[in-house]
Structure P
Amino acid sequence: MPTRLTLNNSPSFEGAWDITVKPLRSERRLRYQAWVEHNRKIADEASGGTIGYLHFPDTYLGSAAEFPRQYYSQVMKDGLIIDGRFNGGGLDPDIFLARLAKKPLSYWTRRYSADQQTPWYVSRAHMVCLTNRQAGSGGDELPFEFREKGMGPVIGTRTWGGLVGISMFLSLMDGSGLTAPDYRIYTTDGRWTIENEGVTPDIEVELDPTEMLKGHDAQLQKAIEVLMEKIKTEPVTAPTHPPFPEGK
């Protein structure tokens, strides 16, 4: 509800003024955004500005809002950390991964200007995906599809293992409801997968609660280490065009 605050430059009512503010219902979103920004800064500072960081809170509306805020300002990075830890799921994450996996189709140049690429917003960055046991449903599918697309290694701990679909919702007489999963995932070679087993990372890294309290995120640090080595051994470069024809 609206709350009136009395403000002043000194601890006195003389010369004070009132403002009315509408407080947030929860500080959860503020804490979440502070955590994301903290991780982004760590990646940026540890890599000298060459590694970007994106977090996917879910595979639904939350990430639909967060993705454009985080991605477009970091599209020119040499490395990108795709953090799917604590991902609450939703729908198929391919819509996000397809955007991340886009590659340049052509380049454009003019005299005395910087070259441009088509599509305009695509990243040539090396990527890794972070995940953990608190990621489930679409959060299970995110690292699974990331690896299937060959986008890079998955780092962290095995995911929750709850990737089933629900399309049936029944309303009961007492006003409650009933639902049950009615479809599940299997691989292109005909194997049941993920449900009750999760997605096991390529590089397993546990978190030490004591170190976390000190601000040390071992999974994030491993992601930075892997990307820095990848950038060193396989530098991200753009093609060069032939010299401009003389006299034309």
Structure Q
Amino acid sequence: MMDRCLEIVSNRPVCRDTWIMGFRSPELASATKPGQFVMIKVRPGIEPLLRRPFSVCGADEEHINILYRVVGKGTEIMTTIQAGVSLPVLGPLGNDFAEPAEGEMPVLVGGGIGVAPLLFLAQSMANRRLEFMMGFRTAGEIIRADDFQGPNTISLATDDGSEGHHGFVTDLLQHFLEKHKKLPLKIFACGPRPMLRKVAETALFHGIPCRVSLEAAMACGFGVCQGCVVKASPGGPHTYRYVCQEGPVFDAEAVDWSKFS
């Protein structure tokens, strides 16, 4: 884990209310794995006081990239920052997805800004056959994988039917699993909690291993503030799990999905 000021090399919009920001740091780039995140303080001073967590959506030999959606004061400030400015960045934090075993076909399921760590995962598995499904509310919010050295083939779903399947990305998952019952698969998912609950239930029904990346509000990023707990599944060794320290990636069976609506 490193805590240092990193130079911003790029900061641009990629779709409606969603931006990609790149930092120069060979050390962080080499240490970060798909699924991990960083904590960023968006400007000096006390407003906003706390750092914000962001999943890493890609990396090369010298840079890491994050995706962020403009939802409040902190992310709105980020859109005004120019290349050449340096920001305090803490990371890499949390655990990673870990690539599937040889012979397992990865199935990536992302919703909204939750596609960020999956883009990084897909980049790391560029030489493997995989299935990538993305869901968004409308076509204007689609994050295009060609911006991220992602796979050429992606299945899309939009809630309003403006592009791709008219419905939820979990519909695409269900159709795929029904069509490929004999393939050895492993599911990786990140997105809104109701989506993750449906993915986990679908994976359990079909008997397919599933890893999910959970989003949570965080103040520290390494288990001190205790603000990012989720309920563990009944019968496990823990009652609660810390998303920042024990996650953000969990086996789907380790989470009590009854608490997710």
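What follows is calculated from the coordinates using simple rules that are stated; it is not laboratory data. Worth saying up front: this structure is predicted, and the values here are computed from it rather than measured. Cβ atoms are built from the backbone, for glycine too; each structure is taken alone.
Annotations for the structure displayed:
- Comparing mean count of other Cβ atoms within 10 Å over residues 5-12 across structures P, Q, the highest figure is found for Q.
- For 2.8 (distance in nm of label points 7 Å out along Cα→Cβ at positions 61 and 101, calculated) the corresponding structure among P, Q: P
- With Cα Rg over 2.2 N^0.38 Å derived as 0.97, matching label from P, Q: Q
- Winner on distance in nm of label points 7 Å out along Cα→Cβ at positions 117 and 213 once structures P, Q are ranked, highest first: P
- Computed over structures P, Q, distance in nm of label points 7 Å out along Cα→Cβ at positions 85 and 133 reaches its largest value in Q.
- Source structure (of P, Q) for helix-only ellipticity at 222 nm (-39500 (n - 2.57) for each DSSP H run of 4 or more, over all residues; to 500), computed value -8500: P
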